[in-house]
1. Which of P, Q yields 68, 34, 16 for Cα extents along the principal axes in Å, as computed?
2. Can you rank P, Q by relative contact order in percent (Cα under 8 Å, 6 or more apart) and just name the one with the largest value?
3. Could you tell me which structure in P, Q was used to calculate helix-only ellipticity at 222 nm (-39500 (n - 2.57) for each DSSP H run of 4 or more, over all residues; to 500) as -22000?
4. Consider the structures P, Q: one of them gives 2.1 for distance in nm of label points 7 Å out along Cα→Cβ at positions 18 and 50 as calculated from the coordinates. Say which.
Structure P
């Protein structure tokens, strides 16, 4: 990213190196990182089902596994809805942060 034409042009105009890296390099490099940040965060939260089941920790994941074993459909639907809202919120947060790149505009 720091070897791109627009970064070299900004350097040739005499802009400070710190400003070149922060304003022009980092803003454009954040797009792929943000693209993966939402699903990774959602998987981290939803992965609590596996972690809590393996280590016997109390929490929403172990509640979900216990409710499946006991066929408690209300709790199963509630926890599934909770995890769906977490995934949607993570993806919405990523979509709202995308305008950090000047090429992306909200319509």
Structure Q
């Protein structure tokens, strides 16, 4: 499947945590920073991306714990000039204000 088709499918089938995080990031709600969701970057599709800051934000569920593929993905993104912030789904759902504040600190 082409990356753009994969990204569209991921947008249609977002998890609850992705929906919650998107509600914080969309429409420049994070102090004017523009984010896009399910963005193809190189060989990957990242959950959220702010091109101005070259910041990737990932919402991770339990399947991501100690994931070698996530380590490779983060390394590739880092080598190509992207910063990556990962948040556990549970944290997104139970502490969205904390996620918002952490992202603000990262961006400023």
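1. Numbers: P: 68, 34, 16; Q: 33, 27, 27.
Of the structures listed, the value fits P.
2. Values: P: 28; Q: 25.
Top value of relative contact order in percent (Cα under 8 Å, 6 or more apart) goes to structure P.
3. Numbers: P: -22000; Q: -13500.
For helix-only ellipticity at 222 nm (-39500 (n - 2.57) for each DSSP H run of 4 or more, over all residues; to 500), the value -22000 is produced by structure P.
4. On the way: P: 4.3; Q: 2.1.
Source structure: Q.
Values in this text are rule-based calculations from the coordinates and carry no lab data. Fair warning: this is a prediction, and the values are worked out from it, not measured in the lab. Cβ atoms are built from the backbone, for glycine too; each structure is taken alone.
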